[in-house]
1. With Cα Rg over 2.2 N^0.38 Å as the yardstick, tell me which of P, Q scores highest.
2. For distance in nm of label points 7 Å out along Cα→Cβ at positions 5 and 109, the calculated result is 2.5, so let me know which of P, Q that is.
3. Computing relative contact order in percent (Cα under 8 Å, 6 or more apart) gives 22 for which of P, Q?
4. Out of P, Q, which one gives -15500 for helix-only ellipticity at 222 nm (-39500 (n - 2.57) for each DSSP H run of 4 or more, over all residues; to 500) as computed from the coordinates?
5. Give the label, chosen from P, Q, of the structure having the highest value of mean count of other Cβ atoms within 10 Å over residues 45-52.
Structure P
């Protein structure tokens, strides 16, 4: 069932998370999308557009954002079995812990600044 837009800090998001099999975000303007990283941290298998700018293989990349493509993706996700959803859920949670936890994110920002600034 499609839910629509939710504030990730709202109780309605947590209720949806408890029932959701997938997080599908066909955004056209996100870049390092917070909704995707929240979904990953909750163990929700995620699907995002190229604009979400998350290249990890655990996040399924939408080939486009037009309605026929979105419809085909929803149909594809609905046909996937519980074992795949469970495996992707575990992979999503592992990715969030490995790459998107606050301490890891801060470490990657520091490393990028060190590389950019060098000995400045």
Structure Q
């Protein structure tokens, strides 16, 4: 398992903010506090960088809403699971440029090899 080193969150819309945490729980806490000033309708974009102990960096965009935000780890795993199974979706051929064999394989490897949720006793 490739261990998570840190999570960098940068709010790209709304009130400018940046945070560095070491757990998904810490990231969820930051995102919750930021959501208090998110728009009533729509969302603010948040750049998410997951830095790993082996030097790899995974980049995601998180849509921050006022209410009903998913936990960051669940959001990321859902995105990767969708991509890993893209060839099974109806829109696979339509978006073949995005759903390349390389991207699909990378999503599968990330899901199996990288820490994508906190350890049981993780601290922020």
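1. That would be structure P.
2. P
3. Attributed to the structure labelled P.
4. This value belongs to structure P.
5. The maximum falls on structure P.
Each reported figure results from applying straightforward, stated rules to the coordinates on display, with no laboratory input. What you see is a predicted model, and the numbers here were worked out from it, not measured in a lab. Cβ atoms are built from the backbone, for glycine too; each structure is taken alone.
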